[in-house]
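Next up: the structures, one after another.
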Structure I
Amino acid sequence: MAIIDTHQHFWKYDPVNYSWINDEMQVIRKDFLPGDLAVVLKENKVQGCVAVQADQTETETDWLLELAAKNDFIKGVVGWVDLRSSNIEERLQHYQQFSKLKGFRHVLQGEEPSFMLQKDFLNGISKLNQFGFAYDILIFPQHLEAALQLAKQFPQQRFVVDHVAKPTIKDGKIDEWKAGMQQLAQHNHVYCKISGMVTEADWKTWTADQLKPYIDVVVESFGNDRIMFGSDWPVCLVASSYNKWLETVQHYFASFSLEDQQKVFSSNAIKFYQL
């Protein structure tokens, strides 16, 4: 069965640009490049991946596109562009020439929820669809209400929630997050990545059983046609090996039909990102 990893990052480690990598994350305070990932994907029989921005600059977007041009296994790039810019249309037109650029993302989890509802940001989002770009929503549970308002305004825009909106799995909190996810999932143009969960749990003691109620909510809310697997490599390495996380998700879906497993592990990604 084909596997596409819909969420991973590359970086040349720099303590200023990647200041979010704190002292507890020593294991990822180094460079992570295509050569490193290629080995991991091969070991895990993963056919390709989508490289997602980690630094909010067009310089990084251009670098990711260079890497994608040189490495066939990078099937798509989710970059960054300043959606609030007055010349956003011009920038999107520029990026349309790169066939592997599939969408954009802003680190909304680092902003107030109101950020994504301000006029200039909404203007940027309103332009994405005409250029064929998707949008990755990176948020915490407290942003879910604003994300719902965002999604409602653009019914033609493809959105995907990264990392199941980062519920506080470590504390076992689920109710408010669940209600927010259920509401967001009612909109058919919104997808969800089953990714980034182990880093929201206790890094040393998490179990598949602890993650299961959260995956249940996502599957029941979004259905098998709008969910997709992502590793969040190398960030996941602070709490899990690539192999362990992939096996956890595979085990969860093992009782599903082969057709539904194929959707989760590759065909939904191909459809959403137009790979």
Structure II
Amino acid sequence: MSRPVRIGFVQMAMTDSRTENVRKASSLVADAASQGARVVVLPELFADRYFPQKMEQARYELAEPVGGELTAALREMARANGVTLVGGLYERAREGLLYNTALCIGPDGEVLGRYRKVHIPHGPGYEEKFYFAPGDLGFTVADAPDLRVGLAICWDQWFPETGRALGLGGAELIVFPTAIGDEPTEPGFSSLEAWQTACRAQALFNQTFVAAVNRIGGEEVLTFYGGSFICDPWGRVLVEAGKEEGAFVAGCDLDLIRETRGLFQFYRDRRPETYGPLVGPV
């Protein structure tokens, strides 16, 4: 048997204009749909430049509730192109409680799933703890028309627990909308290869497809290196972007998940009763 589905992503550079970023994203989602994509993933916080590079209280004003203008724009992109769309926003849950949130929206514009980023980084150029509370919804798997989508965001990709939780939750595709580039205190160093390896490992260890989606371009103190890709449950890269903008699509056979799990029985051989130290204090 075969369960083919075409999965796409958008890699783009962001401007200072939210209106322009949304317009560009919408155009590239349409491009992915024209290539047959049934699922499309946008980069992390796609509507703005990556604002957590500096700690400025005024930037809290970028946050808005789910159901606001950005949610409406995402719903329209999904509905107009007949795709399942993963896109994010800076969520104002209530005053003083703000999250980095990903939404999974179905082809009819219905919100199928919401995820609030669990792992929040803090370091030079990535001052996210100033902006985001840790997610409180657990790890979300959304039931989309073509497949089950496990939602995660950026820094989550470095934690093996993320992919395993989503895999156990039934995800067939794990998405990592991302904003990653330079390390300001380490000139000349690039984490690109490590980032791609970590995301491919998430696919391999959890026997799912993975879409890791970055942005590109220089913004304030950071330059984002792109390198977005989709890989299969063996970690094999199916489509990869360089440093260019565009819509990229790969044909994926979901039946490969059953094949890989039949050959390498990771889920059968798990020993959760021995894993207590993993969730204990360091």
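Just a few scattered comments:
- Entry that produces -7000 once helix-only ellipticity at 222 nm (-39500 (n - 2.57) for each DSSP H run of 4 or more, over all residues; to 500) is calculated, selected from I, II: II
- Among I, II, structure where FRET efficiency 1/(1 + (r/R0)^6) of positions 68 and 244 (r between Cβ atoms, R0 = 35 Å, to 0.05) as derived comes to 0.85: I
- Top of I, II by distance in nm of label points 7 Å out along Cα→Cβ at positions 60 and 76, largest first: II
- Which of I, II yields 3.5 [distance in nm of label points 7 Å out along Cα→Cβ at positions 108 and 204, calculated]: I
- Which of I, II yields 3, 17, 29, 27, 16, 7, 1, 0 [P(r) over Cα pairs in 5 Å bins from 0, in percent, for residues 164-235 alone, calculated]: I
- Structure from which 21.9 was derived, mean count of other Cβ atoms within 10 Å over residues 100-107, options I, II: I
- Origin of the derived value 26.0 (mean count of other Cβ atoms within 10 Å over residues 36-43; candidates I, II): II
- Among I, II, structure where mean count of other Cβ atoms within 10 Å over residues 20-27 as derived comes to 11.8: I
Only the coordinates and a few stated rules stand behind these numbers; no lab work does. Predicted, not measured: the structure shown is a model, and the values here were computed from it. Cβ atoms are built from the backbone, for glycine too; each structure is taken alone.
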